[in-house]
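Asker: The structures considered in this document are given below.
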Structure P
Amino acid sequence: MPYHVPMPSTRIMTLTALAMLAFAGNSLLCRLALKDGAIDPASFTTLRLLAGMATLWLVARWRSSGTGGGHWLSGLALFVYAAGFSFAYQSLPAATGALLLFGAVQVTMVGRGVWAGERLRSRQILGVVLALVGLVALLLPGLAAPPLSGALLMLAAGSAWGVYSLRGKGAGDPTRVTAGNFLLACPLALGLSLLTANTAHLDATGVACALASGGLTSGLGYALWYAVLPRLKAIHASTVQLSVPPLTAFGGVMLLGEPFTLRLALASVAIIGGIALVLRDKAPATDR
């Protein structure tokens, strides 16, 4: 599918919704596979990256458009994200993990902008403070607090994905570049699997979840997102991603039987609301 070919608005909305469902599905599939020990996190990471790489290369070859390839630093960031994501979901509920991941991604990207000299407006500063308060409140000790080790791993995964996203701007055809980065991340994941071979275990459910996470919710999910992204205004593209944590929370409750606590609800409002303030206040500068 060539870039910038006219696309009906209903199709744009449908592809966008499918992409957001795919992103939420990543958390649900990973948690489903790891919470009952159907697969170890290193094997899940390796299978996910291999399946994602194969799917994205097929999509890139089918489209035969654009230029660009992977880069080792981006491949490393992708590996850190994927590994941290998998190991974190050994102990984190799907909704908590998605919220921590999303918050860390946005804080990393906003922080990079501030470091580069971007000036935040008053509402953006309020939004950053609100999001950080939400993250801190979510992690404070208590009965409803997530395990600290899992939370730190997910925050590291989110920071790595933020770095990966920043590096990907203007790198060429996003699908082709992402396929190249998946390819470069695969040897790192295979090395991790070798290092943890003594604790490796997987059954049919675990393998199926890992392959679905790589091939469907990662590979096809990213391909759908990159197909629709050029047709969305920048602020709309940023804001629509706010739907991922609530979708994940709903899926966790409905499909995995996870509780949705008051602490998580309040933290979600603070984090997502804070990020929304930051993104919407940038609208005049980013809309095209």
Structure Q
Amino acid sequence: MDMVVRVKRFPRPGETLTGTGFQMVPGGKGANQAVALSRLGVPVTMFGKVGNDSFGEAYLAILKKEKVGAEAVATEVGTPTGIAVIEIDKSGENHIIVVPGANGRVSPGDIAARLPLLPEADIYLLQLEIPLESAAYVLRNRTAGKIYILDPAPAAALPEDMYACVDYLTPNIRELEILSGRPVRNREELAAAAAALVRRGASVVIVKAGENGAYIVSEGGCEHIPACPVSPVDTTGAGDTFNAAFAVALGKGFSLEKSVQFANAAAALSTRERGAQAGMPDEESVWVFLGTVSPLPN
């Protein structure tokens, strides 16, 4: 559950500021992506845990309302539901602190017991708001012919063997710096940092660059897909919307470039409402928006 505080600017260390607004809204990277997928019209099942508290009860009701399959969401007794404290400044940028709570109790054994609930799943989206060893378990036990997308957030050093298990690795620029150990101040440094992750085994690295769009990096080089212009109200959840929309487009058989452009458009639309999930669009809205702001690639 996200606790969102709006501020004119972010506080400096040791400084107390008066906020301009507060709201409590559903969030969490996994649930955000699941809700975005459902809004875009595809069937989705959520893995994870909630606590046996009021937030957990509320979230299960939200998943049901959003038509997200929750049969693989367990309730962890004696542990609170995960929360995030989010600061948003007047430009729409954010700072986020996550307390995993019940999601921090998702073990490889839990996943092994629940994976059979998805015998026909084609695409798996993973994030790092569950323990790293649990995300690694899914990737190390991947099913041939399926697509695995890893959003390495919150950023953490990945075991070297995980890279080769990922079809699409989708860091933002800060996460790319942490994973690669390199500064990223321009396109050349971005390409070099992402190429380092490709050399570690990642098939394709898609760098989410906010207002600069996204960059596709593979053994074939670096390709820039421009952003769709929008005046953001709240960027929280934009990266999650990107990942969901990218998965939807891949599932429909679109080219890599067109899939990223579709994801850019969905992410841009998501920033026009307050809260991680409030602005997540349906598929028709994305195509209408995309058709007005940018030519479509083949």
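Asker: Supply the structure label, taken from P, Q, corresponding to helix-only ellipticity at 222 nm (-39500 (n - 2.57) for each DSSP H run of 4 or more, over all residues; to 500) with the calculated value -24000.
Answerer: Here the read-out was taken from P.
Asker: For which of the structures P, Q does the calculation of distance in nm of label points 7 Å out along Cα→Cβ at positions 35 and 179 return 2.5? Walk me through the numbers before you get to the answer.
Answerer: Details: P: 3.5; Q: 2.5.
Going label by label, the one that fits is Q.
Asker: So if we calculate relative contact order in percent (Cα under 8 Å, 6 or more apart) for every structure here (P, Q), which label has the highest result?
Answerer: Details: P: 41; Q: 16.
Going through P, Q one by one, relative contact order in percent (Cα under 8 Å, 6 or more apart) is largest in P.
None of the figures in this text is laboratory data; all of them are computed from the coordinates on show. Just so it is clear, the structure is predicted and the values come from calculations on it, not from any experiment. Cβ atoms are built from the backbone, for glycine too; each structure is taken alone.
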